[in-house]
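What follows is calculated from the coordinates using simple rules that are stated; it is not laboratory data. Every value quoted in this text rests on a predicted model; they were computed, and no experiment measured them. Cβ atoms are built from the backbone, for glycine too; each structure is taken alone.
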Structure I
Amino acid sequence: MTLPFFYTYTFFIMAKQKDSPANNNERKNFLPHIAFDSVIFGFSGEKLKILVMEYHNTRLFALPGGFVGVTENLNDAVRRGLKERTGLSNIYLQQCYVFGDVKRHRPAVMHTILQANGHQPGDDHWMLDRFISVVYYALINYTKVTPRPDALSDSCEWYDVDALPKLMLDHGTIVKKALDTLRKNLDEQIVGMNLLPKQFTMKELQQVYEAIRGEKLQRTNFQRKMLASGLLIRHKKIFSGKAHKAPYLYQFVQ
């Protein structure tokens, strides 16, 4: 028998809350004092974007993150979290830094988030403990993502990298570190990116570089550099009646 929508929805929410890390009895299922945060980059065709969550009834914005199960590899936990937020499995992932300063421990913030979601955490709640966060950045195809909030959030949305809302705790610093690391490693990591379709034009590739670096590049110099890099395979032009208008298509060497 199919349950009416209201009851189905109620049972769904109760199940999420029962299995959620927000419940103190879930402490035994996760490694103590270790968390991860993910800076998820996507490219819209013009802008570099980052996926940001808003916690329910708090106006607090944060990066997607989570905890590591006691029987779970760290990288597997991060990929699990990314799939839960984006629906994607084939994601380019890079660990970039570990944040562990004492000043990042502000239990009052998490206490506010838990209370806003109907929990009444005591001072011994495990999510109020101090956490060291291992930070990753991910590069994904913006067009293939349907953002999904977690059990404590109202929304999970794309924001332009230069127009982010004010992020809680040290998440703004985390974004800056991830972006700096991506820029430094851009030439080495461009092949592994999922920011572009399988085949793309030189103009589209240049737009990705410009969006990540935050600066305009000289077209001729960029094209010469990329063609000399050995990273690209060039395909024949697709003629559409105006041969001089047809751009070459490229794809990365695997």
Structure II
Amino acid sequence: MLYEPTIQKLQAMKLHGMVEALEEQRKSASVGDLSFEDRLAMLIERQWLWKENRALTARLQFAKLRQPACLEDIDYRHSRGLQRSVIEHLAGGDWIQHSQNCLITGPTGVGKSYLACALAQKACRDGYRTLYFYAPKLFRELSAGQADGSLPSLLKKLAKTQLLVIDDWGLEKASPAQYRDFLEILDDRQGRAATLITSQFPPVRWHELIGDATVADAILDRLIHGSHRIELKGESLRKNRPKER
């Protein structure tokens, strides 16, 4: 076997997982006991894992999650209205596949952001294109897009995202123009992609936050009907632990 030319050709084809596995096989004393089919299967398996891991890394980088969160690390011991069965159902990802929404509400510090990031991280692991936005930052980018002409590009990017996470919605009051742009985002996604929103305010107060009754009705209509709801309660977890989980 011409080893170096083979390695070079594998690298040229970007089969880096196979390169790693082939070099490991070459150094292993027991690999000679394996059949050709077994060795080939090991090379293919390593290449598949390498490609999957690289794709996951790219999805997580694109998502820009606020914090490293994982569903397996969620703490159910605190009495905050969080049911394991609900999270396990959402972890299945059917709601994302069927372009449904999820609303997580509750007072500050009860773990809304962590839960949202954990669900988003699971979506990335499942192969969904995910994007996280802190709500005030999203509204600032909408305004900037209006000013410099980049709004259509931003709206197109959001429309193509399979799971859009908007954290701390309602924390800062937006302008009427920003709420209309937000409505356009929801309209582009309705029936085509999933949206997850966290807020300190229950939806019954969103009319008050938005101000314009017509726009508020349209936003609520696109978000609430058929959505999954998680209503957290209780005291802030930050009082007892240095890291919210």
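Given that helix-only ellipticity at 222 nm (-39500 (n - 2.57) for each DSSP H run of 4 or more, over all residues; to 500), derived from a single structure, equals -9500, which label among I, II identifies that structure?
I
For mean count of other Cβ atoms within 10 Å over residues 71-78, which structure out of I, II has the highest calculated value?
If we compare mean count of other Cβ atoms within 10 Å over residues 71-78 over I, II, the biggest value is for I.
The value 43, 23, 15 for semi-axes √(5λ) of the Cα gyration tensor in Å was derived from one model only; which of I, II is it?
II
Hey, distance in nm of label points 7 Å out along Cα→Cβ at positions 127 and 167 derived from one of I, II reads 2.0; which structure?
That value comes from structure I.
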